[in-house]
Structures are given as structure tokens and as C-alpha cells.
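Trainee: Please go over the structures that come below.
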Structure I
Amino acid sequence: MEFYTVALLLGLAFVPLALGIFLSAKVFNIPDITTDGSFTLGAACFAVFILKPMHPILATLLVLPVGALAGAATGLIHTKLKVNALLSGILVMTALYSVNLLIMERSNIPLIGAGNIFEQVNNADFLLKNMFIAVLIVVMVTGLIIWLLKTDFGLTMRAAGSNENMIEAQGVNPDKIKVIGLSISNALVALSGCLVTQLQGFVDINMGIGIVIAGLASVMMGEAISNRFKKSSIVMPVLMVVFAAILFRLFIAFILAQGIEQVYVKLFTAALVLVFLSVSKLNFIKK
């Protein structure tokens, strides 16, 4: 039972990642590969901050603007230099590998005994207090994203992803919206990396490799589920992405519990994304 509880905790920590990819992939229709680098960036920056030492809450909050800078770099390369969005993300992701190594100064940093945000609740069971803090963070982040997407700026973001020419005709600069949107997306991804490294007790330079697929799996699962509800509100898709992010980690835990080796996890992840992509395109879920 504890095995699945830990998986649930990890699922909660991966929610900001899923929401970040939801913003870039579904709101802006941009395949942002920066994610692989900004996830590790958030973890690396937290490790450096917490070992200074710095208060865990402040260290966690500071990874947000750092992640935003990574997203802004991708956005500026795409919009100002007119580089393909996918290639822009790959370029920044590649550069971030070196940046993360420079920040960490080695490939792995253990954080056992260092402070973390989950220690802020005293006199409670270890897993229980971790769960409480994780749920609190997820509720706050999800609430902020729903609120943002329902504001005038959020509606402009959604319009920019759907019909760029329309908002340009309204006098809105779509390039500026994209840069801001990718900044918010990667700030969330960096936060996710920060939370995961606090739960795991270490940061590794390779922890972000392929993480975009895990986020896409959550987004595709969430989209397939939300398509069953005939509601035009943005609330349902966002909530289903949150639910799918948690469900995905439980799915991975179930696979590992069956004795399947860790080496096959990414294969199952890719297959899962392919299944939900096919389901979404063929509208099987809607029938």
C-alpha cells in the first residue's frame, strides 16, 4: 500500500509538469521540448538554493522565474528569430544541459538531510504530511491556472493558439503572448522538477530526459477523458489533466509492481501516449 502512496505523491508532484505541457501543447499548439531541460533546471536550482542554505519555501518559489527564463528563451528564438517552434525548444533544451551542469557542478547532488518544503508540517506521519503539502500545492497551482485561463489575458492566450490571425487583427501581438505563455509553461515544469527532487532526495543531470512524454501522456489521457463531458468550459480539461497526471503515475507503479523492469517503463509510456493519441484522433471516446 505504501508503494502506491509514494506513487500518488509523485503523481501530485508531476501535476505542474502536466499543466505546463497542457498550456504549450493544447493552448498554444506548440510542441515545446524545452521541458526536458527546464524540469532538471528547477531541480538543480532548488538543490543549489537549499544547500546555501535557504528556506525551502523561498527556494521552491525561486525556481519559478528561473524556469520562466528558459521558456522565454524558447519563445524569443521562435518569435524573433523565426525558428521553428520544435527546433527552438530542442536548441534551448540542449543548451540547458550544459547550464544545469554548470549550476550543479557535478552530475548528481544528494539532498538527504537538506531541508525541503514537505517538512513545514510538524507532528504528523511522514507520508501524511507529504501528502497534505503536495495536495495543497496542486490545489493552488490548478486554481491559479483555471483562474488565469478564464481572465481576459487567458482568453487571449487561448485565441492565440486557435487563430493567430484573428487576435493580430484585434491589435494584439501574438508573439508577445507566445513568449509569456511559454514562460508560464516552463515555470510550472521547473516547479515540478523541484518538487520531484525534494521527494526523491537527490537531483540528477539526466532526470529530465524524456520527461515530456510523461507530461504528454497525462495531457492526452486528460483530453480523452474530458471529451466524454460535453462542456465548453476550460475547467474540465484542466481538472482532467490533473487527474490523468496522478493516474499515470499509479499506472507506472502498477506496471513496476507486476515485476516489469524499470528499463521498459519509457516503452510503456510511449505506447500509452500512442494509444490515447489514436483514441483522441479517431474519436472512439466520444462515441
Structure II
Amino acid sequence: MMDKIIDGKKISENILEELKKKISKIGQNKIGLAFILIGDNPASKTYVKMKQRVCKNIGIQSYYLELEKTVSEDEILIELDKLNKNNNVHGILIQMPLPPHINEKRIIYAIDPKKDVDGFHPINLGKLMLGEQDIFFPCTPYGIKILLERENIEIEKKHLVILGRSNIVGKPLFNILIQNQKGCNATITMLHSKTDNIKKYTTLADILISAIGKPLFIKEDMIKKDSIIIDVGINRIWDNEKSKIVGDVDFENVLNKVKKITPVPGGVGPMTIAMLMENCYKSFIKKLSL
């Protein structure tokens, strides 16, 4: 059974080790990644600390700015402008979610596209749709693409079904994998909350990618035999008065039926952080070439 499980943690560690070697040739802390945290969300703080640890381990200098949850949009924009102009900062990450009174689009649009290592700026997303490669891909879709490549999973001429149309995963992933590029050329069906009879489509998928945020939603009777499952969901549930993290897929019950599957945790999640670091390295190299 273990040969069916795609070890995203191991793949991400290999990528980070490769990056660490590249960065060591440049010099420690010459690449800078700035984190902006707004408010006191415990989960957000944990995610930022995790990313900062990875930065330290591979030789990227991290800059951390924590703002009160009552901060105004204009105050955030002033700080962003400083980071945009800071030559020591090559990537800027705004930790989501933002407080309700903050216009998320206005903040994202204010990031210099050349430092948009999250890949959410409309300039980068527009270029992504056009098939340009010299851009910052959003980290989770990028991580899924690299995960498939490193597992030698061919997607050309395969029917790939994406469940979820978010701007963070579903839409950019569709635009990455449909391009006429190496490691792409998939035939893709996109499903979402308004799709009627989801099972009708998931059972036809050679590769099913679920990113809907519904715990254990994908059951054994919803998948094709010997299909490949990429589970992007991160959901917290309670089991015997203890909380645990599970994906969108009922992992234990589908394992016998699939050819390959990513676990949660330890699948796509670690790849997202690895791609963030990859984008930051890419930003530095692009600036160097200019």
C-alpha cells in the first residue's frame, strides 16, 4: 500500500535541498522574503513561523511585519510601498485571511508584480492564462504540477478533473495544466458547487484533484479504479474528542481502489511552501539578470 502514497513531504524536502545548494552559491541572506501578518489569528501566526523556519534553513532572509487587526487599508498600503521599494526584499507575502474590513483585492493589487511570489497579482494571473512561463505561478497549483512531474505521472491525453474553482487553486491550476507545455496538455473538466451530479464526472477522472474544503467528501464509489487522486483539502474534524486534520478524500476507504494518492497532511501542503521558496529564488535571479 505504501507504494500508492505520494510523499509530498519528501519531494518538497528534495526541492528545498536543491534550492539550498543554489542559494549557498549566491550567499546566505542575500535573498529576502517579507511576511505581513494582520491581526492575531493563531493559525496564521503558525503558518508564518513555519515559512520563516524554512527560509532560515535554506538561507533566505525573512522580514516580518505584524500589524494590528484594526489597521486601515491605507496604513497597509504605506508599508507595502516601502517593501516594494526595498532592494533587499525580493518577495512579499500577505498572510491570509485578512480582517473583514480590508479589501483583499486592493492589497494584492498593490504588491509589485515582480515581488508577487504568491502569484496572485492580476498581471501574473493574466500572463498565466496566456501561457507565459516566466512568471510567478500560484504556489499550491505550482506545487501540484511539480508533484506530478516528480512522480513521473503523465497527464497529457489524460482526463483530469478539478473539483473546486477558487482563485487560489482551481482556476490557476486549470490554466497551468491545460497549456501546450511540457508536463501539461491535460484534458480538463472543472467541477464546482453548482455542478449537478458531481459523481458522474469524478468517476470518469484518470486524475482527480479535489480542492473544495469538505472533509472526507470523496468516497470510494466516486472514483475510477486505478485513478490518481491529488487531495488539496485541509479540514479539521473531531474524532473521539480529539481534533485531526483530514483531506477532501476518504483516504482509508479509497486507498485500495487508487493507483496513487496524496495523504493529508504530508501531500500537497509541503509542496506549497517549497514553491513559495522557489518563486522567491526566481525573483532574485530575475532581478539579477536585469
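Computed from the coordinates by the stated procedures, all read-outs in this text should not be read as laboratory data. Note that this is a predicted model, so its numbers are computed, not measured. Cβ atoms are built from the backbone, for glycine too; each structure is taken alone.
Trainee: Given a value of 1.7 for distance in nm of label points 7 Å out along Cα→Cβ at positions 115 and 139, point me to the structure among I, II it was derived from.
Mentor: Label of the source structure: II.
Trainee: Comparing distance in nm of label points 7 Å out along Cα→Cβ at positions 131 and 235 across I, II, which is largest?
Mentor: II
Trainee: I have -24000 for helix-only ellipticity at 222 nm (-39500 (n - 2.57) for each DSSP H run of 4 or more, over all residues; to 500), calculated from one of the structures I, II. Which structure is it?
Mentor: Attributed to the structure labelled I.
Trainee: Moving to a separate point now. So if we calculate relative contact order in percent (Cα under 8 Å, 6 or more apart) for every structure here (I, II), which label has the highest result?
Mentor: With respect to relative contact order in percent (Cα under 8 Å, 6 or more apart), the highest-scoring structure among I, II is I.
Trainee: Let me ask something else. Assign the value 6, 21, 16, 13, 12, 9, 8, 7, 5, 3, calculated as P(r) over Cα pairs in 5 Å bins from 0, in percent, for residues 163-202 alone, to the correct structure from I, II.
Mentor: Structure of origin is I.
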